[in-house]
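Okay, got some structures for you below.
Coordinate-derived values only; no laboratory data. Bear in mind the structure is a predicted one, so any value in this text is a computation, not a measurement. Cβ atoms are built from the backbone, for glycine too; each structure is taken alone.
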Structure P
Amino acid sequence: MIDIDPAFPWQITALDGYGANLELVQHHQWGVWSGNATLNAAAATFNRVDVRRPSLSLTANASTVNISDLSAFTGKGILEATASVSQLPQRQTQISLNGRGVPMDVLQQWGWPALPIAGDGNIQLTASGNIQADAPLKPTVNGQLHAVNAQKQQITQTMQAGVVSGGEVTSTEPTL
């Protein structure tokens, strides 16, 4: 599968999966309206970020799509997430993402500003926003990111209405 939209190109290689009781069209609108599915792939690229072995498990009902497992390997590490998306037109979405041993710039291509720390490390992101078809996402996004690299430099940033604040780099290394 591939989408070459220059704003956010992506491709998925060797996709397989299974589902049960899936309702994909409702009132002439595409979506995952009910049922459950599990998808796996050999590799994928999302806005120029390569990942290996991406997988997704979801359950949908009339009110919510719950993603109970979203994971992929990137660089030398792994990204793991859970999410929920409201079935209401506003599409209120919440995500919790953890990365272990991942490049500190992994989120930059997906919309988070560049971090002032480099290398590999661990990240924790919680965010919410509205994913509406005909409305911009960025002004609806609120979240918090905490990152610690292998050199024990850490940073916590907050996003309100799509604007990041905070971000003083501190060290967890003991001072002598």
Structure Q
Amino acid sequence: MRCPVCALPTSDATVCGRCLSKPPHFDATHALFAYAFPVDRLIQVLKYRARLAVAPFFGEGLADLLPAGADRLVPLPLHPRRLKERGFNQALEIARALARHPSIDTASVEREIDTAPQASLAWDERGRNVHGAFLCRADLSGQHVVVLDDVMTTGATLDECARALKKRGAARVTNLVVARTLPA
């Protein structure tokens, strides 16, 4: 059982103490897997070795977790410099496999600040690292936006993206992630 907000394990599938004491900007998180072997290796192969053939496997699995009635599916954007370095956005590649969602939205949210890679930072530094990193120009009044990413570790990046979306009127933000890092 998992917290419906952040997808961390709980004993009874209720909102965890962390989300109660410091509610994030997002409303829910759906994770396909725990970030552990062999899923962690598959994500790394996709992300760092450009094995794009892995993306449809993840996308097809996530299709069953996609909330009904969502207005937009937003693959978490990369900063243009990182996109140029990598050559692709892994979240977008995974989103393309979610064929039943008619609106993959790559224009509403931009990664405005080129932040240090989250994986290279201590958990307590990640929130500061991504603060103000996202900009949303679209009017999202009353919409349910689903943000798709590969891995959720601390939730800082997804929280900051949700903050930008809510600032522009999103009524609900749901995270859809391939894997959730669990506490050690």
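Per-structure values
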quantity	calculated
Computed 51 for percent of Cα pairs over 20 Å apart - originating structure among P, Q	Q
Value 11, calculated as relative contact order in percent (Cα under 8 Å, 6 or more apart), assigned to which of P, Q	P
helix-only ellipticity at 222 nm (-39500 (n - 2.57) for each DSSP H run of 4 or more, over all residues; to 500) derived as 0 - corresponding label from P, Q	P
Read-out distance in nm of label points 7 Å out along Cα→Cβ at positions 65 and 161, computed value 2.8, structure in P, Q	P
Among P, Q, which structure scores highest (criterion: distance in nm of label points 7 Å out along Cα→Cβ at positions 33 and 137)	Q
For distance in nm of label points 7 Å out along Cα→Cβ at positions 81 and 105 computed as 2.8, the structure of P, Q it came from	Q
